[in-house]
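Asker: There are structures below to look over.
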Structure P
Amino acid sequence: MLDSQEIDRDWTSELRLLADQGAEQLRILTALHDRGWGLAEASWYLDLDKGTIEFTSVSEIKATCSAQVIGTRNLVDGSWLWAWDHPSVSAPLCVDAQRVRQYGEDRDTQSLLQRKIECTEAGAWRLTALALRLASAQGAYRAPIGNTHVFVTFHSIFQRPQQTA
């Protein structure tokens, strides 16, 4: 299984740098979202029909974001399936994942072109961080659904404060 250090074994130094920058951006953005509207403890709802993810903080602040599915990680077999080839993900919801694929095609980076690979959770986060960087996303999230984790990037955050009585 490929972890965050092995997932990029065929990557150029430029691509590794982009992924490292994406990981650092993700760390900073996650901290900002946590301070701003409580991302770390928020409940979530991913609507694949609308292409949104909605977070509700413990203080009832709601943040609704446009969502892009990057890929899914199967917890049973440890496989990663890119959104661009996932039967449950429509084309409008995998634009960010397609950016990664295009980047891989332009540079003949096979690990970004294989529809399904084995990887650890850390490897899945590295791929998601790369997508975040290439797409200039405003954040990323891992949505656990049964034996699968859906990795998404999000954009266009609309925040609604707690409703008062």
Structure Q
Amino acid sequence: MKDFFDRLLKIIWMDSSVFDELADKPDLISQSLFVVLLYSAASGIGAVGKIGITGILIGSIGSLINWSIWVYLIYSAARLWGGSIRPTSTGEFMRAIGFASAPGIIRILGISGDIRVFSNIAATIWMTAAMACAVKKIFGYRDLIRPVILCAGGWFLTIGAAYILSFAFRSAGF
């Protein structure tokens, strides 16, 4: 358990050495998934401050769907945009990107309506930075320019899709 928390702290402090450790340990996929679930739960709890108790379910599921789309876009774009100096497995990427979601746990602070916007913006920027570090390390990019573009671009596309779907559901009466 100590190793798990050490990895979380390394991600939070943006210590990219953790991605080497994650690359070499396929058995850490369950811990990576747990981090993603913590992030989703924190997002759901944070949504209570805006939409009430139903926010737990809606916020958790919504953030998990958005995260999945975001990660898919990052992975697909990174594979297309070259830069890999070594073969990258999907599992290696998922372990790294799952742990890179750790900063998103601060979305739980959104339960206090006063700081909800700040916690969401901070979590998004921090997660984007952590994911860019993961993409840089996993895909072997020499600098952070492409990974930041991939991660930020994926986020903007994901949010755009979420707003379109949200509008469509509201227009349909859901």
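None of the figures in this text is laboratory data; all of them are computed from the coordinates on show. This is a predicted model, so every value here is computed, not measured. Cβ atoms are built from the backbone, for glycine too; each structure is taken alone.
Asker: Quick one: FRET efficiency 1/(1 + (r/R0)^6) of positions 55 and 111 (r between Cβ atoms, R0 = 25 Å, to 0.05) came out at 1.00 when computed from one of P, Q, so which one is it?
Answerer: The read-out comes from structure Q.
Asker: One of P, Q was used to compute helix-only ellipticity at 222 nm (-39500 (n - 2.57) for each DSSP H run of 4 or more, over all residues; to 500), and the result was -10500. Which label is that?
Answerer: P
Asker: Still on this structure: Give the label, chosen from P, Q, of the structure having the highest value of distance in nm of label points 7 Å out along Cα→Cβ at positions 23 and 119.
Answerer: Top value of distance in nm of label points 7 Å out along Cα→Cβ at positions 23 and 119 goes to structure Q.
Asker: If semi-axes √(5λ) of the Cα gyration tensor in Å, for residues 15-102 alone is computed to be 24, 18, 13, which of P, Q is the source?
Answerer: The value was obtained from structure P.
Asker: Given a value of 28 for relative contact order in percent (Cα under 8 Å, 6 or more apart), calculated from one of P, Q, which structure does it belong to?
Answerer: Q
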